[in-house]
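All of the numbers you see were taken from the coordinates with simple rules; none came from a lab. Remember, it's a predicted structure, so these values are computed and weren't measured experimentally. Cβ atoms are built from the backbone, for glycine too; each structure is taken alone.
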Structure 1
Amino acid sequence: MNLDPPQTPLPELQAQLARTGWAVLSRDSLAALSDIAPAQLQAWHHHWDALPPDHHLRDGGRYRRRRHGCFVVDKGVCRPVQQRPHWQPVEYNALHGGIERHFEPLPPALLADPAWLRLLQRLGTVATALRGAGPWYAEAHPFRIEATGGIGRPTPEGAHRDGVDLVAVIFVGRHNVKGGETRVFDARGPQGVRFTLFEPFSALVLDDERVIHESTPIQPLNPAEPSWRDTLVLTFRRHGFQGPDPAAASAP
């Protein structure tokens, strides 16, 4: 059974994050937060059709495609920084932690879009309201999870935190799949919620210190047709990017 997400009106976003550690914004609320027309957001979807395979899956799967980009958001300005590997400690990602994962960069056309940088900048203001002033070290992960071969796993590491301050999971689209239920749990207790995101460019916003999250596997509705689920995960962390060398984490 698919459960609709409980959406938070944009003026109540910070209060909801303070109360529960998570909030769901509709597409129109995300567009208003970012000062981006909904049609502009939807125009980015074609970039997911050109995502290269993720060659780092340690469960032996071939169901994930992705790219990766890094940015610094500071004093109201968002700027791209030099491409770097994605790294997480094993404490946050038992499956893929402790290794440097190199992914193809974001497409130049997306990086050149002022609306893209504005989206990151405005989410940086949400992080500032939650934690205090940055600078914010942001990472962008466009994902496509494919189920054409049987099962695709959006979060093969299971329920997890990302080791950052703020996470925005932006739902981009899905085709010919069932499953993909979102689950959010209090990191210190049994409380949790579950729902399924269906509205393109709606967003789940998370206080990563307070909650853990996961998405359930997807399967094709019609095995004879392509099946996929697309998301954009944006993370914001103070004190530098995560990396095996903490002294170099804030290097541009």
Structure 2
Amino acid sequence: MSERKPIESWLTDMDGVLIHEGVPIPGADAFIKRLRESGRPFLVLTNNSIYTARDLHARLQRMGLDVPVENIWTSALATAKFLDDQRPGGTAYVIGEAGLTTALHDIGYVLTDHEPDYVVLGETRTYSFEAMTKAVRLIKGGARFIATNPDETGPSTEGPLPATGAVAALISKATGKQPYFAGKPNPLMMRTGLNAIGAHSETSAMIGDRMDTDVLAGLEAGMETFLVLTGLTTPAEIERYPYRPSKVVDSIADLVDRV
């Protein structure tokens, strides 16, 4: 295997890497501080499409993590970028919250339930049967099906919650149509993120806590990958996958000196 070039840019997942259930993971503040002082390009990524980048900036700041708005990249922003490239000025019926609707408004999309170009499914706290029924009928009527991310469950203090991937499966079963997922592990999310900060995959690294999204997306985008054990993946689970991260570390604290 050829030796990789030095890491000049960093992408990191948010939940399970920097924070866990609303609490910063030890070392996260030092890592972000070191990144900002170094001047290296970086992005904090999340598959959650509920919040805008501005919302997430405020939430992280309250936890003591100072991440500028322009250094936050969500699956909602990746979805909007994809749609803007594919069909500029289009129309969409959206199931989701402010993070997704704001991203689509910002690219000039019209949100409508009248013959939309796309049905766009994102994360929401209140999936309604009425909205899902409308989505099914619009897709059967010819609308293209897009979803922000394939995560089947999301974390909460009470336990796992059904997430976008689970609801997408329901709609797919009813329509016979599979969605195009814009978020991780689609390397599109990584590549559009890298482009947003002027970075290149061969000199970039991805840090995550999930093999099936973070590590896979980083690997397919051509980046060096680091798996932290502060989130969903245990050491035993790593061996079940046909691919491996470049390196496994206990937590983000172990990477501070790499910046």
Structure 3
Amino acid sequence: MTIKGVLSDMDGVIYRGRQIIPGAQEFVKQMKERGIPFLFLTNNSEKSALDLQRKLEQLGITGIEEDNFITAAMATASFLKDQKPGATIYAIGGAGLMNELYRAGFSISETDPDYVVVGKTSNFSYDMIRKAVRFVNNGAKLIGTNPDIVDPVEDGFEPACGALLAPIEVATGKKAFYIGKPNALMMTIAKNTLGTRAEETLMIGDRMDTDIIGGLEAGMKTALVMSGVSDKDTLAHFPYRPNYVVENIGHIDLDALGKAKEE
């Protein structure tokens, strides 16, 4: 098995909060030296591709272009543009989500919006919940950028998009449609961008319920790292397994994978 393309999550794989994960710099260097196309496929909807590029530079990972990123905000805007161009949206989220929605031609409105779109934001409030519930009860469709409940940070975990959506779902009785991983839409966009076949593509992530299941369902090889949300005990809670389990991304040798015994 030869790896000809790599998709990698970021939070918990490349960095944790503001700290780089050991081996991340070396792994990116390895991909570039081997000429292997790669994308950072992240459920982070707060940051733009430029924000993420600059964050990696600050962590010592250079030579990354904006085209090396696909975020949940980008995928959400793309999906909604296909569904209803020019729709009105009540959006809860960071600058990354807002910018992508504006770029796709949407109007951000609190007057009878077509959609309520929720992404992670540290400015989440009760007033946002109240408005979102009213709009959904009046017929707006509920969209989540990604289903993650928590995100890894330096000192543990913090609530993510799925946690922010929970009270809106409970209060309205409506389940959100989630765009980010493990939705096949994210994986399809990424695979088409890489131009590789699924069986020649490696998906690296720290979550069994998004990164790994998404990669498996897309027919890709998968590698679970223990540097984010998951640990060895996590594997016992799922009926499927990744192809490889490693301590962190620095333990992945792309040349050696073809000879390695899978999990």
Task: Origin of the value 3.0, where distance in nm of label points 7 Å out along Cα→Cβ at positions 104 and 200 was derived from one of 1, 2, 3 - done: 3
Task: Structure from which 4.3 was derived, distance in nm of label points 7 Å out along Cα→Cβ at positions 72 and 216, options 1, 2, 3 - done: 1
